[in-house]
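Values quoted throughout were computed directly from the atomic coordinates according to the rules given, and no laboratory measurement underlies them. The shown structure was predicted, so the numbers you read here are calculated from the model rather than taken from an experiment. Cβ atoms are built from the backbone, for glycine too; each structure is taken alone.
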Structure I
Amino acid sequence: MPARRKPARSPPSPRSNGPFGNCPWKTAYQAHYDRFPADFGKTIAGFFYDEPETRGDWGTELNRVLAERAVDWKRAYVAYKFQLSGDDQAAARYQYLEARAEAWGRTMYGGISRWCREHGVQSIGHMMEHAGMYLLPEFCAGDLMRLQKYASMGGIDAVFSQFKPGQRAAYDAPCWQTPKLGSSVSHAYGKPDDVAMVEIFGARGQDLTYPEMKWWADHMQVSGINFLIPHSFNPRAPKDTDCPPYFYMEQFEPRWPLYRVFANYTSRLSLLLTGGRHVAPVALLFSGNTAQVGKAVPPDQLSESLQDALYDCDWLPFEVFEQDTTIRGRDLQLRAESCQVLVVPPVEVIPWPTLDKAKEFFERGGTVLAYGFSPSRSGTLGRSAAGIATLGREIWGEPKPGLAVCRTNAAGGRSYLLPEKPTPEQLQQVLAGDAGVHPGLEILEGRADHWVHVLHRVRAGQDVFFIVNQNHLGQPRTFRLRVSAAGYPELWDAMRNEIWAVPHRRQGRQVELTMAFEPNESALLVFQPTRRELPLRDAGVPPAPGKTYALERVPTPATQPVARLGGSGLTVGPEPADPYAGRVEVVPSDLGRRFFLELGALAPEEAARVTVNGQDAGGFISRPLRLDVTRWIKAGENSVRIEPFSPREARLCVY
């Protein structure tokens, strides 16, 4: 039993880091290094952990952590296994669980990551975070963030049908905000360039479509996940039916040409959405182990409503808020990131330093939100429930949940106690309408239906907004937007590798513009310090062409039907490939203008890879079904190939 363990002896060396210090890497990682030392940091970039189940109390390291925190180990052990009297029970049990999480992360993942750094590689991976498992003590010490802070980056899994277009709770719910959980690890703990990873698509099935893949990827990227690792290649496919889809299976997968289009798109996004500074106005305080000592509401629903309201947030661990975050006027500063709103979660138990610092932020002019209920018991030994209640009254008074401001002060501080499940509209009413805190990008006109989301980063002093329309069905949607940024807006289409100028009106730092988005379309809005001469994309729609060439289809040999495996084996989703080959004669006088290949309906998937005159010209996934092919067009005859499926019609438009 933990209560019978002896206190730690003298501290071990940093290299061994405790009694289990060498175990995780001594048997596996070191063996790889001994065999392939020259490949480390080159061919071998690092090691990947996948859903580890390493439960335990982590030996004498636990006592060491308790001592660091000036917590009486006897009280902590008794509270974990039995019951202390009075206010000390919740605090002592919470301190035991927090020390256990720290010891677990420091010993297991800290040891692995340190070994990897010393050998020029990284340690990345993911736990099981779906269905609320990021809060389970037996899987991740009750708080995934406390373990992953010792990895090289935050990471999650996205498998089966956990993400499905048009749904928030498709499978293994809750999953929708796990990308925000993973990216918050990297932001909160200062991982280089805010890189956060996802292992994606595993076990989804061979019927996964490329438009669906784009929809998944957009949700990851707009939530801060910028390193995608597809779990979708198997050298034994199709005979090995474990965890498809498989993107390359020779004649068994006709859509293989589309993978290059998808990879180019996600690589461009990852490049542009990595590094620089993340901009999020809201810090959402979080500690998983509060759920083990009292009533607590997980952050998923509020995080989702904030995202729908276009307020980006980071999940901020209590320890990061207490130790690494500074109060600067009405802002919270964490390294380069600055927040204007602090959310205190609906937890019964909270550490006294956390709530005391929230009070200080309020007193210095900050906006502090609670929702559902405010904390009522202490997670710090020596601090009573009465002390927590006093802090709570000094922040919120004694209100009932609602949308009205609870308290204000001369410094500009404002506090609110919102309903337990505030809607995006209620958040906009309170934050923008009452508190005067606006997101960096707002929708002034147009129906988003809670499916338009935005990520804001600043790179080299330039504002970059990634805007995704996750409405995947229906007609194009037109939005009038207001953006707070300096410079001249340009629309960067990462799918088609195109850049456009955008008509706009400016007043100070406020820019208003109109953009149209097809279903499942995304765009980067990049603000340049100087105006550049670029083609104009008014309201997101290209102008009417000045001239049109019809393509003449060239007969091609009949394609072989795609083989299908019967029984319990693999079933291929799409129809057999039917690539389109065409030719067009371009007059020399049209050279120097812009040429766009525009297609009619595509089925069964709205996706195409395009080759012009034998050169890879790119492609697209989802509408609009068009592509700038100017650089590949020559005078005279031009050949065009569209694969893997044929459009209803194809034309070359000259602008």
Structure II
Amino acid sequence: MSSDEPLWIPGKERVNKAHITGFAEWLSRKTGLDLNNYRDLYQWSTDNIPLFWKLMWEYAGIKHTQPYQQVATNLDDMQECRWFEGARLNFAENLLRFQDDKTAIIFKGEGQELKSITYRELYREVAKVASSLRNMGIKEGDRVAGFLPNTIETVTAMLATTSLGAVWSSCSPDFGVQGALDRFGQIEPRILFTADGYYYNGKAFNSLAKIKEMLPALPSVEKVVVTPYLEAKPDINEIKGAILYRDFLPREEPGKLEFAQLPFDHPVYILYSSGTTGKPKCIVHGAGGTLLQHYKELALHTDLKREDIIFYFTTCGWMMWNWLVSSLALGATILLYDGNPFYPHPEALWKLAEDTGMTVFGASARYISALEQQGAHPGKNYSLDSIKSILSTGSPLTRENFYYVYREIKEDVCLSSISGGTDIISCFALGNPTLPVYPGELQCRGLGMKVKAYSEKGQPVINQKGELVCTAPFPSMPVYFWNDPERKKYRSAYFEVYPNVWHHGDFIEITERGSVIIFGRSDATLNPGGVRLGTAEIYRLVESLPEIEDSLAVGQQWQNDERIILFIKLAGKAGFDQKLENKIKKTLKEEASPRHIPAHIIPVPEIPYTINGKKVELAVKKVIHGEKVQNREALANPDALEHYRDLPRLKQ
């Protein structure tokens, strides 16, 4: 366990007013137990999983028309466990439980003025779209897709879709045509919502040309609903079945929304794996599990309240969008942004924070790292008094990033690095406003999530690196994969390594105090001489050097062993020479271990990333071994892979 001093300790008032404190007191009254510290609360929640989720249902006030008969059945079988059978509810109804004049959504498009909508207005707008969808014959189980920027209309379309019991699936318009088809082509949507385009980095990008190219490969699409974004009246004449958003809406007020009452595990979202090693998996998530898990994480682990304004920098192609939108269930205001977070300057999002009174700021670890590299000082240039929490996910947040946040953004803030995934549409490890923050550590494991680190022998370990596993079911496990009737892909994805244990594919350490350290994806774990090393350890040290802007490490098979190859992207005008190579090796040797020293350090002009901002070690590993990379459309910069092909150094 790290001997570091905490970077932040919550004050007494913060602890006393926290949702999780009230929840623990409420539980104590219900159970007669003394659950006044998180260690005890977490242990109780994982020892009494059905009771915990039963009480979570009650605490969240889940709106339903028919009660459940049993909290969980087949609890001993992770793949066959079923939750809250007999219950009837609607996902959208729970997100629209408030219908007052409080602001529900604030939207800021790149280079545009703020727009907002109240809960009352949102309800009315959702009712209109739902009425039109119903008139189109959209029914329970039908798929509706969004190829949209992150706008108010996107949230409205999702809520209208799910109010009818149809299934929502979206990806961001920066996906290429094939990338979008690899996703939507599998699920066969009946309706496609889009915009005429989007803005990024001061430039306008037209989406309609992509839609026109996509439609012949999507014969299931009956209508394309186009939201004007670049132009007030976009030309849609060449788009088959297209109608402008305003013309799609009914001419008369539709009246009260009718919410389809459906089983707990009725599909609500289809999300997609990154697809860097093959066609994306279509991961189907249930309404009840998503709702209950998100409520728990937003209320208890993020301390979100009605008066809060919560922001997450995300597109509609990342699960953090789905997570953010669930904040409506708590009556908070969600803040949407669409565009380049560094336009027109690196501190653009922090100006937005000042302008809106944002209280919860969320972004990827890569964003925070880039902010530091650009020398940004948001805390000096903007008033950030309203911000109480900063969230980070997508990849491990390095120790240096932690120090940067407290030094240059805000001292008195709960910095929560959180981690889970598209697979569970939620988190395994996350924040806690009543616990200290230590550099490089996720504060705690999520309540009700029986998370462990498994050794190579399949035994739980503390203070040692191991595989992230979850040894008991939880409500937000996928309902199934699309077009996987025998659940073969589902079993293969999570249950082949350890029988009846969810194997997530992250390389982690659980400390004695219950915090979690993530070392990267275990399928990208380096294994020189049979010793497993996390790539995040290398990135943290290498990218702390001023000469290095970015890096990527992979293992290369070599002489019946594996050796580490480190690729670096140089910062600014820095040059690569023997002096810098020695400096990198010395840093890794002294700060990590001699085993972390790469066999070769190779400068490259670009590091490949997925569209959601994750480094793609596996694709690079395939390239250097001469293997084919499938589904390049999943990458934000697929041409970057060419910089890694047929490198002479790798034959030495």
When I, II are compared on Cα Rg over 2.2 N^0.38 Å, the highest value belongs to I
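Quick one: distance in nm of label points 7 Å out along Cα→Cβ at positions 70 and 614 came out at 3.5 when computed from one of I, II, so which one is it?
Numbers: I: 7.6; II: 3.5.
Comparing all candidates, it corresponds to II.
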If distance in nm of label points 7 Å out along Cα→Cβ at positions 174 and 326 is calculated for I, II, the one returning 2.5 is structure II
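Please state which of the structures I, II yields 25.1, 83 when Rg and Dmax of the Cα atoms in Å, for residues 286-581 alone is computed from it.
I
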Calculated from one of I, II, mean count of other Cβ atoms within 10 Å over residues 190-197 reads 23.9, and the structure in question is II
If mean count of other Cβ atoms within 10 Å over residues 102-109 is calculated for I, II, the one returning 24.8 is structure I
